[in-house]
Structure 1
Amino acid sequence: MKRQHRCCGSTSRRRSQVDAKDDTSAWATVPARAITALRKILGKSDYRAYAGAYSGGANAVYWLRILRHNNDGTVRVHNIIDRARREIDDDDHDIEPDFLYPLLRGREVKKWATHPDRDSRFLIVQDTQKRRGFDAKKIKGWPRTLGYLERYENVLRERAAFKRYFRATDPFYSMFNIAEYTFAPFKVVWAEQGNFGAAVVGTVRDQPIVPDHKIMMLPFDDEDEAHYVWAVTNSSPFRFAVDAYAINIQQDPHVFQNVRVPKYEAANPVHRRLAQLSRRAHEIVHEGELGELSKIEAEIDRGAAKVWGLSERELKEI
């Protein structure tokens, strides 16, 4: 049994393992008086988080900005090369729009809101069942898209992620970490780096928003469930638990392996109310009327406390 340091005074802090039954689990450091509350919040979540779509180091090829819509149904795009790791010959291209998805970047995610560039797109030509790019025969019906990708074939084949996860015979534009969850209609998202704060994203003109790999996400088909989880993740108890053990500048999908979020139950009035509060918080931030936000957040904290069975005193300590 590991020895705990003795603490004294109301401001003393203690280290406690995230999983008391696992000697190898992460350690959390919290005020001594909050240990009991922390224990109620920690545990494996009923939800699994994922990282966003990863180009494998070729963002400048897959990230495109729409310049205009052409009369023949194609779109003119230009490579997004800012902050790109790999230099390419950027240019204007006319391609079919069918594989272009609204792009959400890490710096565009804040607590309660996202601010994506409305013209930025992520080119994803991926078979989510086979977990690799569509066969070239399949995308011959999109000749301009295929021609565009072939222009950068050498660059795409040289990606370390392509060499590691795919065979030379696989489509050279295949991407790692793309699956059905990438295209879920609703997602709770948060940036991997920076202060923890989550937001909900939906679709743009019936197209799912695709977060990049600097964003962590939870996929949902039901919007109410997404908003319930959104509220819980932005609550003070959840952030308290994350701050207790996570490195503040990096919050990977492991967050939901250590902080317990119970499954949404539509018949549970507390869960339904949290979803309503989340929607209202979204509206307030979107409209810029922030005066009511503190009241909404306080009610969310009280609702989240009920989800974890925290007493009023324990919530106050948090």
Structure 2
Amino acid sequence: MLKVVIVGYGFMGRTHAGEVLASDKLELIAIVDKDIHKILSRSDEVKGNLATGSIKTESIRNINRYTSFEECLENEKPDAVHVCVHTNMHYEIAKMALEKGINVFIEKPLCLDLKQGQDLIRMAEKGGLTMMVGHVVRFMPPYQKLKKIINDYDYGKLEFLYMNRVSGLPLWGQWKTKQSDYGSSGGALFDLVIHDIDFVIYALGRPPDEITASNLPGKLSNHDYVSANWKYRQQNILVRIEGGNIFHSALPFRAGYMAKFENASIEYSTENPETIKVSDNEGTTTIDAGKPELGFRNEISYFYECIENSVAPSECMPEASLRTIETCYRHI
């Protein structure tokens, strides 16, 4: 059993905890959160963009709980740490873990400061440790199927791809206090739209040759809504990426894509998550999309397979995550 510590017990930390608890290969030995007294009561009340299930209080009652990661490391000897805190704390927590010789799974984005990201990559390499960044969309079945359709030319060559991702302003967890620390989270560009930016780079093999973008300010940053056009000159592919969280908080989250190929167009949306629609000039059919929430299980399982086999992750390598962050900055 590999021993796991989760740092940050908001929506994402709870999601990671649920997957660790469900695994017969992992043991959750500690949770770190500044609101230590709310850990037991938070399982059903934390909100997020995807339903990932609840955690029964009894399943974590006997797990050690800390308000300080430093104190946790004085008492625990984990094989891996999941960094699920806000972006501006990623570097500090990940660095402490790597210095102790601990493998690190870090939620996206790796770091807003590119030099800090490079520093973490060097530390992981020097220590022979596995570090992976949680770009979960790469592991979601509906998006994996899109990548396969693109790569296998199922409907001919890709000509146009549209990605969208919107939500209301997040107010759960510490998001409300982040409004007074304007820009520290990176805003919707680095927290929400980054999913689609990363996926397109992953699916098409590289960042675009040309980006034109417009941004709207919101409560969290100057780029809380992004509307961008990408151009891949050699492949003659156009991409449009759009999304943000400038809307009122009760607006439901939704994400999806549309793609035009030579011989058909396809469409997927979390509003109808069971199917991918395929349309040609004769009619529309559907294919099974798979469950997007399985992405969290898939990425965490992959991370621990890399640790067990002592291999660097070929998916979601920190270097690729850094390239995605660099591409995000091209939108500002």
Structure 3
Amino acid sequence: MADFKSQLISDVTEALVDRLDQEEVEVVSEEMAIILRDYEVIKQTQAIVPYEGYNERILNRYKACLMIAGRSQKTIDAYERCAKKLFEAIQKNYTDMTVTDIRYFLAFEKNRGVSNRTLENTRIMINSFFVWLLDEEMIPKNPCRKISKIKFENKVRLPFSAIEIDAMRSACKTKKERAIIEFLLSSGVRVSELCTIRISDINFDSLAIKVREGKGSKQRTVYINDLANKHLVEYLTSRTVQGDFLFYNKWREPLNPGGVRHILKMIEERAGITNVHPHRFRRTFATSLANRGMEIQEISKLLGHANLNTTLEYVYTSDDKVRTAYLKFAA
């Protein structure tokens, strides 16, 4: 029988050669030999096991449950990708996965350069999957339960400044580009929602818009201001494509999120600014309304958030604004 215990000690000490000096490596080797004396070490087999179809079937059931629960297709796809990456890395049936397996997977992702924020989202998705398996009585316990929340630095996500907004407006070359910029700034819709809006969804008298395919298949009403309406009408009047969708691409097909991001990227380059993406328009929208005194509950409803805490994360409050408020209200 192969001496896996000695091989394990050798592998560990080799991995530490570049991190520790020789004396420290020898201490680790000696301590491992003492500690492992009472353990049996077995090397995990790398043989191909028939796990793939088994995991695939249970994953399809999980996706169906997420769909019934009203989760958006984007969310379902993210959970599926995460589970498949876990299955590929661990090469086990879900019933045999342990907390060590999951820690290995998270460490593997970390070594690939994944940020702690992304890693925490991965942990949450894996935990949700195993919680579902536990609730469905398909596993006796959740192997992810012992894995603590992964800490990450909360970076401040700034809204667009007035100067940046002016630069984007000046950088627009077409009526469609300007209409998209103003629509995003005044409505706060998600990019996926923007691409599903139809002309028949818009009441041009009240400037109210029915968003029919928001996150989680919810429905809500949003609004645009007079400036956005002006540029929207100019775009609709000038376009040659026929159809009910609000925005089309150059191939006369309904504009998709990737197309919107491409348009914003071109505007970003022309304007000479950075970080122009659809979600930043939502943060700008929320911050602007909050600065003008709108209640957070009302902003949350416009954004389509189910949780007020999510909306609070969208609203940026500068140190100067906090100081001004303090001086106003302090005794």
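Please treat every number below as a calculation from the coordinates, not as lab data. Owing to the predicted nature of the structure, the values given are computational and were not obtained by experimental measurement. Cβ atoms are built from the backbone, for glycine too; each structure is taken alone.
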Computing Kirkwood radius over Cα pairs in Å for each of 1, 2, 3, the value 21.4 comes from structure 1
Work out distance in nm of label points 7 Å out along Cα→Cβ at positions 138 and 298 for each of structures 1, 2, 3, then name the structure with the largest result. 1
